[in-house]
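Please find the structures below.
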Structure P
Amino acid sequence: MRLLAPALTFALAAAPLPAPGQGVPDYSNTPRSQVPEASKARFQDIYASPETWRKELEAVRAALPRLDVLAKGWTDTPQAMAGLLEWRDRMALRVQRLGVYASLQSDMDLGDSQFQAMKGEAQDLLTTFNARLTFVDPDVLALGEARVKACLDAEPRLAPCRVELLRTLRLRDHVLPAGEERVATLADAFTDAPAKASSILNDLDLPRPTVTLSTGEQVTLNTATFGRVRRSPSAADRRLAATAYWASQAAFGNTLAALLDANVKTHVFEAKVHRYDGCLDAALFPNAIAPQVYANLVDTLRAGLAPLHRLLRLRRRMLGLKKMTYADVYASAVPSVERTFTYAEAEDLVRKATAPLGPEYAAALDTALTHRWVDIYPNRGKQSGAYCTDQAFGFHPFVKLNYDGSYNAVATLAHELGHAMHTVFSDRAQPFATSAYPTFLAEVASTFNENLLVHHLLGTDAPDAFKLFVLDGYLEELRGTLYRQGLFAEFERAMHTQGEQGQGLAPEWLDRTYLDLTRFYYGHGQGVIRVEDWIKSEWGAIPHFYMNFYVFQYATSMAASMALAKAVLEQGEPARERYLDLLRSGGSKFPVDALRDAGVDFTTPKPVEEALKEFDRLVGEMEKLYDRIGHPA
């Protein structure tokens with residue numbers, strides 16, 4: 001059965017670039033109510049008001065008992081099966097919509113008690129709804145494969161549920177009897193508590209230090225301002241901010257470790273209850289992803305650190321540093337052409353970059369940008385980071401940004417709009433039952449757009465200095481998406497192994513493991529850069545560690561999208577249609593099969609190996625550009 005998840009939480013002609021943008025507003029310390037409406041997403045598209053949401057919540061609660069009637073003898077005939085599953089999907093859409101609205105609104109201001117309470121009510125409804133439906137999978141398994149296929153052949157109304165029913169049969173060894181499955185599902189009411197507490201602590205309650213920069217400016221280092229200062233051209237400011245910020249994080253290491261430990265314990269519980277070999281197997285099996293795919297990624301990255309170390313050595317030279325430290329990793333290596341992009345410029349760049357995907361894609365993108373699907377700037381209490389709602393069947397997705405005008409922010413806009421377009425294309429082509437694409441595919445669409453953005457920018461008639469800047473930004477994105485997420489994947493696997501062995505996640509173990517991995521990846525022992533002790537506390541600030549083996553899919557998706565974008569740009573319409581068909585496929589195929597059909601095979605290490613070769617080639621191009629514009633080695 002498809003259980004609903006909590007709402008969250010993808011060769012052009014040369015053209016001159018616009019003049020550097022100015023005047024990106026900073027609302028990071030501004031109350032949400034004082035942020036201009038034009039820069040806020042129009043959540044009224046979901047419900048006109050919180051009062052409208054409340055009426056729908058009560059209506060859905062009142063409708064749930066209807067299930068008791070439909071459930072009686074629901075597998076006796078194909079017609080009865082169709083009746084129950086159709087009712088379930090109609091109700092699921094309503095439950096989903098309630099959750100998306102409440103989650104979005106609460107994330108816009110974590111201090112707004114009204115929306116926080118609504119989010120809790122939506123979560124309770126979701127848990128109740130899922131718990132009431134736990135009989136479905138055991139009953140389907142009791143029918144057996146032959147009877148299920150006979151019902152599918154006899155009743156056309158069951159066609160939208162074909163993939164779901166056949167997948168349920170595949171999970172036969174991991175589905176509990178109805179009563180036990182109901183108890184296990186009820187645990188969903190509190191399993192997200194550690195993640196929620198960590199988010200509130202990091203984004204709202206944790207005291208942050210104030211530092212005085214070399215310019216005399218005093219800055220309180222919240223998530224948004226720290227991200228800005230760590231890109232500063234001043235090495236002294238970067239190092240001051242990093243030391244102060246992570247010291248404030250370390251002060252809460254015991255609390256954050258307790259939350260992460262509780263989260264891993266929920267994953268261990270769920271894996272054991274459903275008879276999986278371990279947490280990784282439990283996370284991957286439903287989508288038929290072999291654990292070897294995960295191992296291939298980590299092993300290939302560990303063996304392929306030379307391109308990363310080559311990039312870091314080049315950046316040390318470009319930054320003019322005698323010694324490079326981890327505090328310097330995020331600094332632009334091309335400060336002479338550092339620039340700010342207004343949000344309007346960012347929109348224009350994304351439109352032009354994605355033009356190779358054709359008119360249908362362009363029209364959908366235009367709707368997103370002109371109808372306020374995007375919540376643009378940070379505000380006081382707004383959750384950090386960016387995302388696109390992944391549950392939007394029957395209405396449109398929304399994008400949450402914290403736009404600051406950096407190149408990374410432009411790339412983030414392209415990234416999240418890739419998610420949004422994936423949702424749009426999937427929802428147009430698939431029924432509700434197969435509209436939700438698996439996470440393994442989700443990050444392909446987002447990073448694909450980032451690839452197109454870079455190809456577009458490098459294809460303009462901008463001077464070499466700007467192309468160097470773009471290449472530096474792209475390689476930074478690849479560093480973060482391939483190597484950084486690979487490091488995260490290895491750390492997450494180690495955490496779960498620790499939990500499966502009955503060992504708690506003590507802060508000392510987390511600190512030591514994270515520091516050792518960071519030093520290994522970044523060449524501390526080889527003298528590539530110096531990784532200071534303070535980075536050991538970063539694990540407590542990574543929300544994705546609460547998402548149960550999510551992060552590795554950023555790296556696999558980037559490897560896939562690099563190959564797919566290259567094919568679209570080189571082959572034109574045939575490759576474009578294969579890619580759009582991938583978006584349209586939604587959840588109608590297992591993700592490894594869907595990518596293989598599109599031309600990328602993750603049953604071997606080859607996609608990751610090819611991505612690292614391309615990474616190394618691009619570092620070589622960056623070296624040539626840097627030397628050509630008058631900076632010899």
Structure Q
Amino acid sequence: MNEILWQPGPARIAKANVSDFRRRVNERCDLDLADYAQLYAWSVAEPARFWKEVWRFCDVVASREWDAVLEDGDRLPGARWFPGARLNFAENLLRLQDDREALVFRSEDGCEQRLSHAELYHQTARLAHALRAAGVQAGDRVAGFLPNLPETVIAMLATASLGALWSSCSPDFGVEGVLDRFGQIAPRILFAADGYLYHGQHHDSLARIRRIQGELPSLERIVVVPFTSDAPDLSGLSHATLWADFLGPASVRQIDFAQLPFDHPLYIMFSSGTTGLPKCMIHGAGGTLLQHLKEHVLHCDLRPMDRIFYYTTCGWMMWNWLVSALACGATVLLYDGSPMKPAPVLWDFAAEERIDVFGTSAKYLTSCEKRGLTPRVTHDLAPLRCILSTGSPLAPESFDYVYRDIKPDVQLSSISGGTDIISCFALGSPVLPVRRGELQGRGLGMKVEVFDDAGRPLVGAKGELVCTAPFPSMPLGFWNDPDGARYHAAYFARYPGVWHHADWAELRPEGGVIIYGRSDAVLNPGGVRIGTAEIYRVVEKFDEVLECVAVGQEWRGDVRVVLFVHLRDDLELTDELRLRIRQAIREEETPRHVPARILQVADIPRTISGKIVELAVREVIHGRPVGNRDALANPAALDLFRDLPELSAD
């Protein structure tokens with residue numbers, strides 16, 4: 001059993017939203033659920049009753065209630081949620097129209113913008129009017145090539161209010177990366193900024209937008225948001241207009257929210273696209289709303305007037321997740337720019353804006369520790385009660401860092417799910433203990449298990465993370481996949497009738513979850529399956545190592561582990577450091593985990609959202625092609641792994 005690092009006290013447990021929810025369920029359903037474990041067991045045993053109670057507890061705004069909560073609940077895929085209901089996603093996020101802050105934006109250069117709920121509603125009303133005047137209607141696609149700005153949120157809400165589909169890429173995508181995504185979905189309107197700021201440098205977007213327009217014949221209008229310039233040069237762009245000129249008249253005060261079925265399409269999300277053309281996942285309005293409300297209210301304990309932040313771009317699903325917090329009446333904090341320019345900028349933001357829920361990546365927490373940051377000493381984080389981490393498994397040592405150097409009394413929730421479900425399979429709870437190296441528990445209503453190769457459930461052993469029952473935020477399907485063949489192959493081919501998520505995981509006897517990495521990147525030396533996170537959590541403890549990537553190299557009829565390390569401060573990889581790394585891996589894991597080769601590289605390739613691309617590295621070292629390099633934040637890094645003589649030697 002892993003060490004308990006934090007335990008909520010009785011008062012905190014009693015006043016938590018999830019405790020209130022459990023009491024209401026007991027009363028309404030004539031039950032006697034005593035704790036989270038019993039609530040979870042009931043939520044997966046009685047999914048229709050559970051999700052109906054989530055709807056009522058979170059006060060979903062709808063013009064018509066459902067005819068049934070769940071139809072064909074034994075079909076996966078194929079179940080239908082809340083048929084007959086009519087609602088609008090944007091209406092739920094814009095339910096408040098008062099003077100409390102809805103959005104607070106800060107950019108890397110210190111620029112700030114604040115919008116009240118009333119101002120956000122009014123701005124969305126004007127843009128929705130303009131989109132309708134431009135002919136946009138339900139089912140059309142509207143795209144964003146934008147930084148994490150208030151205008152991005154407004155554009156999404158206005159799009160959703162009409163029943164059109166929103167899809168976005170962050171402005172650090174290259175032209176081909178954008179076309180690989182938007183080229184598949186044929187958007188009518190493109191919202192774009194003139195540029196963006198990152199790590200002290202201004203980057204122009206207009207040149208790329210000109211090239212993108214030339215390759216997207218579906219585009220009828222481009223709306224440019226001035227961000228790096230007060231007067232962007234729109235020459236060379238056809239049918240382009242500035243944001244202020246496109247908005248409807250200031251006299252427009254109301255939104256005519258389209259009332260649509262629960263499963264009406266809302267978002268088109270994209271896979272990373274590092275091993276092929278990105279998958280275009282269609283997510284429904286009702287399922288996204290209900291799942292996000294559950295996670296915000298019951299798992300993050302979010303309340304009206306709370307302040308929530310997640311460091312993300314609008315090319316990552318965590319942006320969609322973050323913005324949904326408006327439906328709780330919370331203030332959403334947006335940041336655009338480098339998280340390390342200067343190093344404590346996000347902690348400055350947290351302290352100055354009195355953030356309650358702070359979200360980031362495992363990589364960011366590791367970087368803070370390696371830079372010697374101690375926010376507990378340097379910043380007033382008194383309101384902070386929850387820290388969220390995702391993007392990659394959070395190492396046990398990062399748990400130690402949070403409680404030692406950030407805040408000892410905080411709910412640290414490592415969360416895991418993905419773009420595929422626009423939500424989480426495993427995440428935190430304000431009423432559960434935090435155990436070192438573990439995600440606190442499975443999400444309510446999510447029948448998550450771990451299977452062996454034969455499809456048998458495992459507890460206390462590593463295997464494939466699966467979900468064995470339907471849930472509302474499953475994709476409606478893939479774009480341009482009319483018979484569902486690609487959708488079925490992606491998730492249901494391995495275990496028929498079961499969602500296979502391709503994470504290598506362990507379900508702990510106490511209820512927690514450990515994620516060891518992507519199962520398609522699992523190493524297999526001598527037939528023993530090893531999660532890459534098991535190696536990373538040892539190697540990244542070394543002060544000399546900034547980051548690393550481990551892959552399996554096909555070698556003499558077997559697989560050998562190759563570890564690449566990116567060192568700090570122009571250090572050189574010495575035989576002595578190699579020896580210490582190997583000894584540490586052998587002592588903390590097993591001899592099977594010890595790399596056959598440890599090589600130094602100047603950079604590690606990552607996706608735009610910051611995830612290490614192990615599969616792409618594996619393809620490169622085997623001399624196989626890697627497409628869609630524009631999906632990477634640093635595509636040139638892949639070339640560092642090509643034709644290495646050290647990988648040809650015994």
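We did not get these values from a lab; they are worked out from the coordinates using the rules stated. All values derive from a computational prediction rather than experimental measurement. Cβ atoms are built from the backbone, for glycine too; each structure is taken alone.
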(message) Out of P, Q, which has the highest value for distance in nm of label points 7 Å out along Cα→Cβ at positions 64 and 184?
(response) Q
(request) Determine which structure produced the value -19000 for helix-only ellipticity at 222 nm (-39500 (n - 2.57) for each DSSP H run of 4 or more, over all residues; to 500), calculated from the coordinates; the candidates are P, Q. (result) P
(message) By the measure distance in nm of label points 7 Å out along Cα→Cβ at positions 72 and 480, tell me the structure among P, Q with the highest figure.
(response) P
(request) Consider the structures P, Q: one of them gives 2.5 for distance in nm of label points 7 Å out along Cα→Cβ at positions 328 and 616 as calculated from the coordinates. Say which. (result) P
(request) Output the label of whichever structure in P, Q has the greatest value of distance in nm of label points 7 Å out along Cα→Cβ at positions 312 and 344. (result) P
